[in-house]
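What follows are several structures.
Only the coordinates and a few stated rules stand behind these numbers; no lab work does. Worth saying up front: this structure is predicted, and the values here are computed from it rather than measured. Cβ atoms are built from the backbone, for glycine too; each structure is taken alone.
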Structure 1
Amino acid sequence: MALRYHPDVCHDPLRKEESTRMFVQLHAAYETLSNPVLREEYDYELGLIKSRRRWEEQVVELKRRSNRRMAQKEGSSWGSRIRAQNNIGKN
């Protein structure tokens, strides 16, 4: 289709503007579909996939797990960490 609508191939001056417009749209479509990230966003917008980016969900889950582990190391809750800090200051 790119060869069909390429402005340099179109010899009819009346159709050159339409050909140029179509070529630009084809180029944009190619850029979107050839880039995996843009393709995933496009598929999400069409409703073809339910999750926008799986890696973002994975990062959120890893951060949640990390925060939970840090809280367990420091104490089981925010309140226990504050009490521990207050007890350190009293000694």
Structure 2
Amino acid sequence: MKYLIAIDPGTDDTAFGVVVPDLPGCFSAGDTVEEAIDNAHEAAKLWLETVIDDGGTVPSASPFSALQIKDDYKGWIWAVINVDLSDYPTKQSAY
């Protein structure tokens, strides 16, 4: 499953913060953009694994056009992560 991630550029004194908008509460950070993306991937895998283990539904990915217009992410960097869910039996949501 491919999910968009939003990366807060940070400053000289702060790390790059990153969120997975389609996975509520899923966030991470990194000292570089690359590290932030890698950490977001790990956070998303753990988030999804927890939802699946608890019998929940895996959220569908939103289209970029729906996320890029949100004020919360103005000026942020966008990237895509791919989380392989083939090892987990899942129920995917319809939204």
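Taking -8500 as the value of helix-only ellipticity at 222 nm (-39500 (n - 2.57) for each DSSP H run of 4 or more, over all residues; to 500) derived from one of the structures shown (1, 2), identify that structure. Label of the originating structure: 2. Out of 1, 2, which has the highest value for distance in nm of label points 7 Å out along Cα→Cβ at positions 58 and 82? Once distance in nm of label points 7 Å out along Cα→Cβ at positions 58 and 82 is tallied for 1, 2, the winner is 1. When relative contact order in percent (Cα under 8 Å, 6 or more apart) is calculated for each of structures 1, 2, structure 2 gives the greatest result. Taking mean count of other Cβ atoms within 10 Å over residues 2-9 as the criterion, the highest value among 1, 2 goes to 2. Tell me which of 1, 2 gives 91 when you compute volume of the Cα convex hull per residue in Å³. The read-out was computed on structure 2.
Between structures 1, 2, the calculation of mean count of other Cβ atoms within 10 Å over residues 26-33 yields its largest number for 2.
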